[in-house]
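What follows is calculated from the coordinates using simple rules that are stated; it is not laboratory data. Source: prediction; values computed, not measured. Cβ atoms are built from the backbone, for glycine too; each structure is taken alone.
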Structure P
Amino acid sequence: MEKEMLEIGQIVNTFGVKGMVKIVPYTDDISRFDDLEEIYVVQNNKKVKYVIEEIKYHKNMVLAKLKGIDTMNDAELLKQASVQIERKYAIPLEEDTYFIVDLIGLKVITDDNKKLGNLVDIYNTGSNDIYVIKDELGKQVLLPAISDVIKKIDMENKTITVHLIKGLV
């Protein structure tokens with residue numbers, strides 16, 4: 001089942017004295033914030049919808065002015081909160097690209113049908129993503145998300161087929 005909400009960033013700080021927040025974006029296209037009218041700020045299991053009044057960009061960060069957040073003290077209370085949108089507002093993905101939230105939990109098997117575990121996290125290193133797979137015993141395997149290793153992502157069967165290059169595991 002698809003998650004209804006997609007996490008697109010995290011509020012990491014305040015900016016200025018008029019209540020702007022600084023957001024680390026979790027999206028490949030930072031300018032996608034220009035198209036948003038509202039976001040959800042999720043903190044301590046509470047989800048609050050905010051209307052976006054203004055978006056600016058500074059050093060690969062998003063600066064957002066949210067309606068009702070008018071002082072630095074207001075903005076300070078939102079630090080470390082997750083920024084989410086409804087899936088229906090997501091930018092359509094190119095073929096063979098996926099939202100991380102949809103990949104987490106998929107079963108990872110080798111091309112000779114050996115179960116490695118489940119995908120539990122994905123790190124972006126800049127050059128390529130790293131898939132974190134954990135087996136039933138808690139052992140982790142880190143695999144680079146490159147075409148030599150990640151052979152097939154099958155969303156229908158909820159599996160990722162990988163080829164273990166010598167020296168990886």
Structure Q
Amino acid sequence: MNDNTLYDDDILLWSEQQAAAIRRLGETRRYVSNELDIENVAEEIESVGRSEVAAVESYIRLILLHLIKLLAEAGSEAAPHWRGEIVGFHANMMGRYAPSMRQRIDIEKIWRSAREQLMLAYDGAQRQRVAELSARSPFSIDDVLAERIDDLALLERLRSQRDGTAAREASAGESG
């Protein structure tokens with residue numbers, strides 16, 4: 001795979017390889033001008049890849065936030081808008097996603113953050129609906145990286161998880 005193809009296909013991997021190559025050049029300074037700030041140039045190139053990972057994680061977080069909103073505010077007039085945003089966030093995420101990002105994306109951490117944000121944003125019945133969700137994500141990275149996101153199926157899984165968590169907690173309370 002040539003560098004132009006790698007740049008287009010996996011910006012994260014490309015940025016790491018290019019930074020490593022620049023650092024190797026710096027080790028043999030006889031061919032490189034003293035004016036070139038090797039380490040900072042390498043860092044800047046690596047930051048391109050890290051920025052793309054952060055953007056993908058941000059879109060995943062927005063998808064999860066909107067799925068939780070659909071559950072917490074069941075029947076809201078905003079639901080069609082939120083569903084549309086989920087599809088838009090997914091398209092934007094997939095436009096920036098690169099295969100080497102998969103092992104760096106922590107879906108559990110992103111889930112906990114989204115859940116916590118909405119726990120703080122809601123009160124009353126809506127807060128209770130969010131509180132009934134498990135601290136563990138009901139979704140895998142594959143669910144959000146699917147070629148086409150099925151927001152209704154994901155919402156149904158979220159409802160099932162909430163209902164299962166609430167039932168387990170009720171059962172534990174009765175036996176305790």
Structure R
Amino acid sequence: MARIWMPLAKWRGLIDGTTCPMCGDQTADENEYSFKIATLASGRLQLQKNQFIKGYCLLIANGHYSELHTMPADQQATFLRDMVTVGAALMDVFGADKMNYEILGNGIPHVHAHIKPRYYGEGSPRRIGNSAGVCHLATEEYQQRVEAIRSALRKLETNQHERPKFK
């Protein structure tokens with residue numbers, strides 16, 4: 001028999017959004033797990049406090065959707081575009097060699113993307129989550145990362161308007 005990871009009533013509350021922790025206070029600059037970087041068109045971008053991967057962020061969708069395919073098409077497109085833009089900004093800021101994008105939701109079924117810069121030579125690239133390690137920074141270091149990411153996002157937004165549109 002399979003082991004149940006949470007009571008069914010709790011799971012249903014997470015699925016329908018009534019007890020979703022990601023739907024909570026969206027204005028706070030900091031919570032237990034992260035620092036707010038920016039409010040983007042599709043959601044809010046958070047720098048994770050556990051920086052076991054330098055630059056690890058979460059993009060949390062506006063509105064409660066438990067699955068990407070249940071979002072209206074325009075919101076899906078905006079979310080995915082924002083996710084890719086964040087990835088480009090993180091590569092620029094941290095000099096990453098690869099970007100990993102994970103849209104999971106087994107623990108909290110609210111559409112969100114784990115955006116993780118990856119670096120050649122890092123130990124055990126297959127390990128994810130806290131099993132990959134724990135790295136907490138000084139407050140100033142978090143703020144430096146937040147500001148650097150904000151700056152890179154502004155730069156990308158400015159350059160977006162200058163790029164030619166291709167058909």
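Before moving on, here are some points about what is shown:
- Identity of the structure behind -24500 (criterion: helix-only ellipticity at 222 nm (-39500 (n - 2.57) for each DSSP H run of 4 or more, over all residues; to 500), calculated), options P, Q, R: Q
- Among P, Q, R, structure where FRET efficiency 1/(1 + (r/R0)^6) of positions 72 and 104 (r between Cβ atoms, R0 = 35 Å, to 0.05) as derived comes to 0.50: P
- Each of P, Q, R could give Kirkwood radius over Cα pairs in Å, but the derived value 17.8 comes from P.
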